[in-house]
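A.B. asks: Once you scroll down, you'll see the structures, which are given as structure tokens.
Here, each number is a calculation from the coordinates, and none is a lab measurement. Everything numeric in this text was worked out from a predicted model, so none of it was measured. Cβ atoms are built from the backbone, for glycine too; each structure is taken alone.
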Structure I
Amino acid sequence: MGLYSLRVYLHVMDGAIIAFRLPHKTEALERNRFCQRFYGQDTSSGRGRYHHHKRGLLDEMPYRKLIRSVIVLRLEDVERVSRFLEGYNAEIHVRRIRLTTEDRRVLRVSQK
């Protein structure tokens, strides 16, 4: 396997994991607003008769939520998500990772 093909292979297999935390004294209303804008929100009206999903940032890209405040993303989405989190003064930790088979399926990354 040549160096170029190895580089392409590793790029396809890599992703990123982001762990974040909002500042400790963030008000509940601001936390709720953050979650709505980040994850999106399911709403209903008419006594539950009508359902609607308000889109959040993560609705625009594939991601995998592992536990609260920890997500796996494609490398190309890291900068956009990081900028969003910085807007809320979040503490952010980003690492490049090797994607599992399940991660690749969820993130729609092909194994070449």
Structure II
Amino acid sequence: MDHNTGIGCVMETQGDYYDAIHVKQSKVVLVLVESLGGAAPDTVAALELLATRLKAPGVKDGTHYSYARSGPKSFVPFHLLQLSKAAVAFNARAINTAIITLKQTACHCPTG
């Protein structure tokens, strides 16, 4: 594809989700959580659907929910908290790495 003119195409390749989508015929859902922990409405809806499926006869939820009194005790709040926590922690790690790089650049220290 020529990005200057917008003419052309990008050839299809078998990516990371090919097996899940085309071989196993699974539904793949985008779980979108922003860097400060907010979750997209479709992410919450997907978790709510999974929570509903857990209520079917013969289905067992093996999740070990929080033992803290103030911690979430059900599927959606627990998993939303875990997703948000992961996004915030990853963002904090990326900020910390950027700070270290900037400090090393400012003092002309070798990186690595």
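A.B. asks: Thinking only about relative contact order in percent (Cα under 8 Å, 6 or more apart), which of I, II has the largest value?
C.D. replies: Comparing I, II by relative contact order in percent (Cα under 8 Å, 6 or more apart), the maximum is at I.
A.B. asks: When distance in nm of label points 7 Å out along Cα→Cβ at positions 41 and 89 is computed for each of I, II, which one produces 2.2?
C.D. replies: So the calculation was done on I.
A.B. asks: Have a look at I, II and say which one yields -14000 for helix-only ellipticity at 222 nm (-39500 (n - 2.57) for each DSSP H run of 4 or more, over all residues; to 500), as calculated.
C.D. replies: II
A.B. asks: Thinking only about FRET efficiency 1/(1 + (r/R0)^6) of positions 17 and 73 (r between Cβ atoms, R0 = 25 Å, to 0.05), which of I, II has the largest value?
C.D. replies: Structure I comes out on top.
A.B. asks: Sticking with this structure for a sec: Ranked by distance in nm of label points 7 Å out along Cα→Cβ at positions 49 and 65, which of I, II sits at the highest value?
C.D. replies: Going through I, II one by one, distance in nm of label points 7 Å out along Cα→Cβ at positions 49 and 65 is largest in I.
A.B. asks: Work out which structure the value 12, 38, 28, 16, 5, 1, 0 belongs to, where P(r) over Cα pairs in 10 Å bins from 0, in percent was derived from one of I, II.
C.D. replies: I
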